[in-house]
Structure P
Amino acid sequence: MERSGGVLLDGSGKTVAIAELNEHVHIVDRPDIDRFTTIEIHEVPGYAKQARRARRVLRGVGLEECGLDTMAQCAVAADVDLAGFKATATVPLEADLAALDGIRAVLANLEVSISANWQGAIDETDTKFLHDLRIALRRTRTVLAASESIVPAEVLDPAKQEFAWLAGATGAARDLDVYLLEWKRYTDPLGVGAAVSLEPVRDVLVRHRADAHLELGHALRSERATALITEWRRWLGEPVGNDGLARRADDPLGEVVAKRIDRAHGRLIDEGRLIGPDTPADDLHDLRKDAKKLRYLIECFSGVLPDRPRKRFVEQLKALQTNLGEHQDAEVHIALLRSLTPELVSADADANTMVAVGELIQRLEQTRLAARAEFAERFADYDSPTTQRSFDALIEAIAT
């Protein structure tokens with residue numbers, strides 16, 4: 001498929017509709033279905049009338065409107081249910097399985113999730129595709145980081161580097177997705193007047209999001225990405241020989257998982273205890289990443305973990321993650337708003353808009369400060385005898 005695009009601007013230069021031209025669309029493994037071409041008209045929030053007008057023009061020149069986007073048309077033609085895939089990090093595992101075999105099973109399951117969400121992320125069919133793709137990539141990176149001395153270095157090192165690049169390519173687009181998904185929740189408390197005044201800001205965010213998704217699409221279609229996934233599938237699918245096995249490849253999976261999870265939990269405790277009222281925000285962000293890595297390890301290897309203590313411990317971990325997430329989201333969104341100020345000024349945003357931006361920043365700052373004040377309590381709950389007992393029960397069942 002070859003894709004090109006364009007935007008419809010109003011008299012003031014605002015984007016009011018987005019068009020995508022998809023040429024030579026074909027469905028893999030279905031030679032009986034002819035290649036076809038589609039034009040998609042995407043509405044920009046607040047400008048539905050302009051998108052409808054563009055569709056009328058296309059109908060007027062004899063094009064047929066089918067009511068489905070390109071991916072949905074392909075799915076119907078190929079008899080594929082787009083709702084039929086449910087991502088899960090869990091695969092059947094046994095504690096006495098060889099560590100390499102268990103880790104490859106987990107990574108292969110994550111590759112299925114990556115592939116299932118790949119095209120949807122490119123086509124922006126739904127924001128959930130990019131979300132699930134990003135989670136699968138993060139989980140993959142976490143498992144790879146825990147695979148030292150198990151996965152051969154000649155496989156592990158380039159995989160870690162390339163998946164880090166790919167995960168990084170998803171960041172800007174997902175951050176802007178989240179910002180726009182949360183926009184109403186952020187702006188409604190400011191009142192109708194402020195929400196209306198902030199529409200030019202939302203227009204800027206929509207344009208930045210479109211640019212970020214365009215860059216993401218280029219990355220996912222690139223030769224580098226294709227080579228990564230092709231080579232990765234090849235390694236996951238080939239038989240494991242005895243030559244060149246890493247030192248811990250044959251260790252029992254349960255023992256390896258217990259050590260990796262114990263190390264991740266210990267790091268989270270040690271780093272969390274260093275956080276004080278004056279600790280830089282970056283340190284809280286790093287702690288949030290540590291908490292995510294621990295959570296991903298538990299999710300990916302839940303097949304060898306006892307169910308009840310796992311659920312108890314994850315519930316306590318999630319409470320800490322929620323607090324750290326609120327702080328980080330507010331921090332990121334404040335920084336983004338401030339970075340947009342020169343762009344708004346150059347676009348001659350009126351005084352009401354700039355005042356409303358200040359009000360929104362103030363509200364986000366209040367959210368950030370509240371989360372920061374709550375952190376000590378949330379971390380104390382996590383760094384407690386109750387949580388430690390849940391953790392010990394989680395580990396002891398597989399550590400022997």
Structure Q
Amino acid sequence: MRVSDIQFSSSADTIELSGKVNDFRLWYRFPSSYRVSAGGDAFLAIALLPAMLAGEALEVDRAFPVSQRLLESVGRLQEIYHCWNPVFRKVAVRAEAGSASVGNPGIASFFSGGVDGTFTALKNADITHLVLINGFDFSLEPPVFAEAVDRNRAFAASLGKTLLPLETNFIAFNDTYRVSRNLSHGSLLGSVALALAFSRVYIASSRTYDNLIPWGTHPLTDLLFSSEATEIVHDGAEASRSYKTRKIFECEAVGRNLRVCWQDMNRNCGRCEKCLRTRMALRAMGISAPAFEDLHSLDDLRILRVSDVKEQARFQDNLRLAEARGDRALARVLRRAIRRYDRHRLMVDFDRLLLGGVVKRTFRYFVKPERLRPGPAPDLNYPVEQA
């Protein structure tokens with residue numbers, strides 16, 4: 001896999017950084033008032049997982065040097081990704097070694113208006129810029145993104161910070177190379193951080209230290225995308241979701257800006273899973289929030305399922321809060337969901353440990369038309385070569 005033809009183009013309002021990863025041209029569009037790194041760091045970060053998935057050596061054109069520190073971290077990144085899922089094979093990385101320099105003054109944090117990003121923005125007084133990306137979680141039409149920019153710019157200003165909006169075609173890139181979003185979102189944030197080259201960039205954690213799983217943003221991997229110029233910090237893993245939510249709603253103006261919806265970046269629909277989980281947490285804490293309708297009826301919660309250990313921890317956290325407040329009706333719903341998940345996990349473990357996974361294989365055989373065949377053996381040779 002080859003990274004080449006990195007170039008800039010500009011208009012009155014934006015500067016576009018683009019580069020080819022094999023035949024795909026990946027681009028980022030930043031406000032023209034910011035400096036953007038011309039090196040290969042951002043594209044090495046974004047191309048690493050696709051190269052590992054394809055089992056191909058990753059080569060960055062010699063004309064675009066890559067941070068020495070980043071090159072030294074590539075081997076460890078690959079060890080972690082390969083350990084998490086052996087389908088990501090360790091590959092050689094060839095690039096010209098260089099040294100990154102700070103591109104923009106200040107300290108940045110990624111932000112989309114949700115719980116994790118808002119908590120990190122409130123917690124860290126040194127943050128000067130909030131980075132809002134179109135083409136990451138959402139691919140919004142220009143008028144919709146403009147509305148999100150206006151709203152979040154006013155919110156950032158209320159905190160004494162500056163909003164930095166940007167756009168990318170990352171979603172199309174990720175679809176082309178078929179990398180799981182569960183992992184690829186971390187390398188996208190690392191790529192943007194390296195392109196902007198603030199001295200420090202925060203990535204808000206969506207999990208706590210006692211509930212970590214293989215995930216794109218992770219305390220093990222985020223720091224490894226750092227360069228000599230930019231330190232990338234995984235932030236907020238010490239705080240539970242309920243603690244973050246409570247801190248956010250201590251200030252009504254901050255709570256009013258909170259947006260968690262999967263359906264609309266500018267409004268909380270109140271009916272999607274993320275909205276319902278937030279409304280459930282607010283009821284468990286006894287908080288009435290202007291951005292959300294109060295959860296009076298629990299019938300809507302029937303669509304919620306505990307899907308993994310992350311959700312199990314959140315439901316258990318809300319259960320403790322509901323029991324402490326004496327909300328018996330909500331506590332019953334939460335207990336029922338947790339028991340359902342526990343039964344499911346018990347059956348999965350029984351199948352895996354005592355039946356050798358026969359139930360799972362049979363289910364997948366009949367449910368999926370394609371037959372899942374094992375891929376080639378992992379390539380354990382993964383030198384990082386510096387031209």
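Computing helix-only ellipticity at 222 nm (-39500 (n - 2.57) for each DSSP H run of 4 or more, over all residues; to 500) across structures P, Q gives -13500 for structure Q. Of the structures labelled P, Q, which one yields 0.98 when Rg/Rh (Cα atoms, Kirkwood Rh) is computed from its coordinates? Only structure Q yields this read-out.
Values quoted throughout were computed directly from the atomic coordinates according to the rules given, and no laboratory measurement underlies them. None of these values were measured; they are calculated from a predicted model.
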